[in-house]
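Listed after this line are the structures, all set down as structure tokens.
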Structure P
Amino acid sequence: MLVCGENEGYIDIIFLPTLELTVGKRFEKIGHIYQIQATSLKNEMVVCSYTGVHFVKIYVDKITGAMSLHLNEVCYITEQFVNKVIEFEHGRFLAALWDSNKYMIIDHEQEKIASTIPHPLANKQNSRCWGMAKAPGYDYGKLPFIVCRDNTGIVFVDVNHCKAYVFAVAPIKQNLFGHGEILKIVLTDVNLPGGAIAKIP
């Protein structure tokens, strides 16, 4: 199955072998969709849009097998455009706000905004996050960092202690809107003196 998030809150599910539209629905409470991805909860998706963060459930009828989409009434940051989100622990999400230099931690199980984290370069206008990924070796207790790529460079967000740090200053001068995910972390073996091997992104 291929899940597509579109403008004006449309979500389509396409059956890949035949490219048949299995189910399609418009949600009036959801604005233009920028990102949609599965969560750790079965058949649930998180949606980033012009109207904040929403959650949509896929239901499958046990008798007919028919699929349907259902919007959770609980949503977050609905007054702002949220373009990036990542689930870092079960039911807990880090969201990047497009026009505000800050991040928010959403505790979806408790149905609340758990914390607001200012961007480390908060005086910069329009930092605008373009990509998020868990740091290599991510561990909520020992290495709780989410790597974020934005207009200022690379930022590490500590989702355990709710702090953000500048890792590298590398400004993006062009508008990448619509280019999708631009951050990829690839582990590579590097031979060190003495025969040791290090893993680096």
Structure Q
Amino acid sequence: MLSPSTSDLVRKQCLLTLRELYVDDHPMFGPPEAGRIVAPYVAVRKNGVSWTNFVNAIFDEIGDVPADNCWMVNTLQIKITAPKEGGGTQLCASVVKTRLIYFLTHPTADSWQWLLAGNPDEPFDHWCGRGLTDSTTGKLCVNGFKHGEPATRAINEDRKFCKRACRATCNGHGTGHKCVFTHADGTLKPCCMVEDHLPVCEHVPPCVPFVA
């Protein structure tokens, strides 16, 4: 099976996975409940809380971009809410968008437990180094499909020292996965993605010098 080449194709894959998990009675589905990561498959109201609406909202914000790019958004988490007695809503749980996308594109029991735990010592290892909000653009990458995987805190910290380098000098940080080098808008830096040498850059904007 070919790997999806754009974020919009990944959206379709995620929605299909949701449907399959719903048919299999996965524990992620149910009415929102305080302290639990559960939500309906589809919402009672058009814009209500549901996994389908969450996925569509994330990918609407990303837009249709190449799967290899950073998928830039403004906020890291989705919030699962429920009606509160007396009116208004209450926050039941939060889910990191990157972890949700990773789970829906790698729907195993282990990746579900990793999503549930939200353990800071088992972070998503962002190969692009753009998992935190950029101070200039106010955006961050949530590409849980092609820009990382669950890892240890040590690996995640070590990768930060490679952010301004290139693939020719990246050692993979003990994972076998070399870093992904992108501009602040999330597009790839082609010269920095060459595996065995750093070419003379003629791109606009330039891949080098190594600016964010």
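Rule-based calculations on the coordinates, nothing more; no lab input. As the structure is a prediction and not an experimental result, all values here were calculated from the model. Cβ atoms are built from the backbone, for glycine too; each structure is taken alone.
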Can you say which of P, Q returns 12.2, 37 when Rg and Dmax of the Cα atoms in Å, for residues 91-138 alone is computed? Q
A value of 0.40 was derived for FRET efficiency 1/(1 + (r/R0)^6) of positions 67 and 83 (r between Cβ atoms, R0 = 35 Å, to 0.05); which structure in P, Q was it taken from? Q
From P, Q, which structure was distance in nm of label points 7 Å out along Cα→Cβ at positions 3 and 155 = 2.6 calculated on? P
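Out of P, Q, which one gives 0 for helix-only ellipticity at 222 nm (-39500 (n - 2.57) for each DSSP H run of 4 or more, over all residues; to 500) as computed from the coordinates?
P
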Given a value of 31, 21, 17 for semi-axes √(5λ) of the Cα gyration tensor in Å, calculated from one of P, Q, which structure does it belong to? P
Per relative contact order in percent (Cα under 8 Å, 6 or more apart), the highest-valued of structures P, Q: Q
